[in-house]
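Got some structures for you, see below.
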Structure P
Amino acid sequence: MRSFLPLFLFCIASLPVWGQGTSAPVATGFFHTRQVGQRWELVDPQGRPFVSMGVDAVCHHPDETRDTHRCAYAEAVLAKYGSVDAWRTAVAGQLFSLGFNTLGSWSEDAIAKVEVNKEHLAYAPNLDFGSGFVHSRTGGAATAFAWMKGIFPDVFDPDFAKSVQALAETKCRPLKEDPHLLGWFTDNEMRWGADWRGKDELLVAFLNAPLHSPGREAALDLLEQRYPAIARFNEVWGTAFASWEEARRAPQFATPPGASRKAVLAQNAEVSRTASNDLARTFIADCDAFVGLLAERYFRITAEAIKAADPNHMVLGCRFAYVPAAPVIAAAGKYCDVISFNSYSDDPTWALNAYTVANKPLLIGEFGFRARDSGLPNTRGAGLLLATQADRARCYEAYVRAALRHPYFVGCHWFKHADEPKEGRFDGEDSNYGIVNIDDCPYDVLSQKMKEINAFAVGAARQ
């Protein structure tokens, strides 16, 4: 992947500047994308080039302390401001003062209604199509965060499309004329393969779904097409079926011995995903073919539902947790206006390079750094654990500057606005991700660096 770098440096050096032989962006009244030579960019409703510098989870009641209904941050801001509306006004001003222009996932949409110097923050809601469908089918706390548990929705179930269309009508249609809406995230960190949430490829997981379930039948149909002779399937998969009819009745399938590929255990880490022999490579090709079908159906259904309900706003993708198999990226590029992914590395260049094959603008939905001097335990959470707030500031600058050098990069959203409780949130995370602490006091060194770099980023986009 690193061989792309010389090309990108060449592209940046030869970028046309609009106003010098290149047509200016067009004001459509809504955020949209455009490609200028080898470079992608966002355009705001007024027709100005826009880089989305955002913050996730900007809300007055973010994380409740684990196993309680208490939110220390909510208590602090109510005592400080007297009302939620007063806090919203204050936080909108704070974010603008730091050079941010976007509310990322899980933020309060109402903050975008606050006007600051005749400007509004853009906002980007997450529709959680997949997680919502899983939860609606099974119910209970066990599936409340399906993505976190690695449960992939059965997109072959006809009810999936109905669920997505109904949600788009409810959530997207009422906001189709809102000029402050950046676009729609479809989901968050879905599991597209073997990773820290499950050792099985999705093909194996779907084969082990209940008998006659739509996803299982789709998986078996694909395999029967790929292996007209059951003997060849037996050879690759290590089974002993006499016929496809017998295979369809089998209650359980397993990954063939020696055929599994290394699971992704860290977000956007560069790992080897190659197989060791011909049979293993054939098995992995089966898995990639199936995940391609999943992705094609998922992205088509979600994008079509959004565009039917709201033709004015962008589809921002599903915030990939790691670089998935090539067919998944291809499907996302086919249906999404922007490819989104989360990356907690110290340098996003490798991940940005990996997604360029989609030839779509790239938005980083989450990144962040933690520090020990915050006094928080930091025992759980993604990303680097550093010593000081000055280290967080240094890493913020290096990360954003690296991203800005990439011609497909159009924005990044910091995770997140306020620190997590020291006792841990619902899943036990207890980390120093915030721009402010749990008492709503800003981390000054980090904030000052954000202000400097965000101003640079926004200025560079409008040159």
Structure Q
Amino acid sequence: MKKLILGLQILGLVLVSQAFAGATRTTNTLYVDQSNNMVYEVDHNGIPTGWSYGGGGELSSPSDAERLPGGTVTLICDYGNNRVIEVYPDYSTKTVYGTDSFYPVDAERKGTLTLITEYSNSRVIEVDGSGGIIWLLGGLNAPPVDAEYLGNGNILIVEGSPGNRVYEVDYATKIVVKSYTDLGPEPSDAEALPNGNWLITNTGSNTVIEVASKTTGWDVVWKCDKVWDGYSWQLLNQPKDAERLSDGNTLIAENYMGYAGVIDVTPEGTVTWQHICMMSMNVPDAEEVLGTDTIYNTAYMYYQNEAQQWMPYAAAFATNTLHIVTGPPIGTPTIVLTKEVEPTGQVSKGATLTYIIHFENTSEDGTATECVLYDSIPAGCELDTTNPPPAWTNDGLEAEIWYSYDGGTIWSMAWGLGVTTIKWKLTNNIGPCPSPSSTGSVGFKVNVK
């Protein structure tokens, strides 16, 4: 089998890619180079797209990266710096969650929520858009190494040694619904597939398996412990991560021939593409990055032979290219604020003033998210502590109310005399006009000193 070998020298690191004849790969790959504190993106030929992050002290032992919906923002677990961050196209960042010594190993996004696997605290948490913990599963038998959202709303968790299991937890009750325990040491990753099966990476036993849940027990419907590289069968070596691709193949991050890298294998175990980082000893995570203008659809068939042995699944995929019409930007919210005070005109000392701030989204096709409204207590006045500031006055919108006593540096939910600033964190989106959620108002009272 003929190989195309590309040698690339980037930032002093030799990256070698091999694309094999007959490869169907058309998508990019985002992967984590933990040894060199980098996250890279390469195209289907293994050529860097020009996007990378780290290498200059920005990251410390990154453990996980995923491209968020929209294809421009990257969510990264910065393990050594104890934080989860978003990296934007201009390389600016936002800390999603960070605290001392929690060592995040995996992060998944669903809407505005982020599911974070905390290795050192042996727990899985879910945080909202402001970094507040809204769900927590602690006290696990072993440090978790991976967690992801399931389509039914539950959570899929991988426990490392000594637990060595993959299990589904009911989100509401936190009770284990089902688990798979026939694993060797160091399971490292699990992915729920569209057919409900679990794709599990087991580093300690050097295997990637796909398991199907039955009424009693489990079936192993696919297993990869060796791959054909065009010349010989090579045993998998310390696989860390696996993902089922849009074309039906499986992307595996492993230690290949003494170096860390990423391989793309067919159901039969044939390598169609590989990317080796010659100066790295650890690639803990890799994922497919779909083009923003490509629509994929993949069909699978699982079957047994006459001896009732599971055969490698068959897969077929089809693609469309989305025709994007250029023109004025759509989906852009326009927020208009208006403010009123009662009473108006001249007031005396001791008077109570009521401020009302109205908001309106005048856009017909844009939704405002992560909305936070601020206002300050006017000079010469103090917050009226006889009643708390009212919540949103229109139906269906709610907000958390926070207070600062130092002009906005430190915030708490405790309110009283001495408050300098108020913020309302809207827990809903502000919808486009004329939806019911397109308008609303907040208010507070002060006393003139």
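Just so it is clear, none of the values below were taken in a lab; they were calculated from the coordinates. Small disclaimer: the values here were computed from a predicted structure and weren't measured. Cβ atoms are built from the backbone, for glycine too; each structure is taken alone.
Could you tell me which structure in P, Q was used to calculate helix-only ellipticity at 222 nm (-39500 (n - 2.57) for each DSSP H run of 4 or more, over all residues; to 500) as 0? Label of the originating structure: Q. Looking across P, Q, the calculation of log10 I(q)/I(0) by the Debye sum over Cα atoms at q = 0.06, 0.12 Å⁻¹ that yields -0.34, -1.07 traces back to Q.
Assign the value 0.95, calculated as FRET efficiency 1/(1 + (r/R0)^6) of positions 267 and 435 (r between Cβ atoms, R0 = 35 Å, to 0.05), to the correct structure from P, Q. Considering all the candidates, the number was obtained from P.
If you work out Kirkwood radius over Cα pairs in Å, for residues 243-314 alone for P, Q, which one comes out largest? Numbers along the way, then the final one.
Values: P: 15.7; Q: 14.0.
Going through P, Q one by one, Kirkwood radius over Cα pairs in Å, for residues 243-314 alone is largest in P.
For relative contact order in percent (Cα under 8 Å, 6 or more apart), the calculated result is 19, so let me know which of P, Q that is. This figure was derived from P. When FRET efficiency 1/(1 + (r/R0)^6) of positions 179 and 251 (r between Cβ atoms, R0 = 41 Å, to 0.05) is computed across structures P, Q, the figure 0.95 traces back to Q. Matching task: 1.00 is the computed value of FRET efficiency 1/(1 + (r/R0)^6) of positions 51 and 283 (r between Cβ atoms, R0 = 41 Å, to 0.05). Pick the structure from P, Q. Here the read-out was taken from Q.
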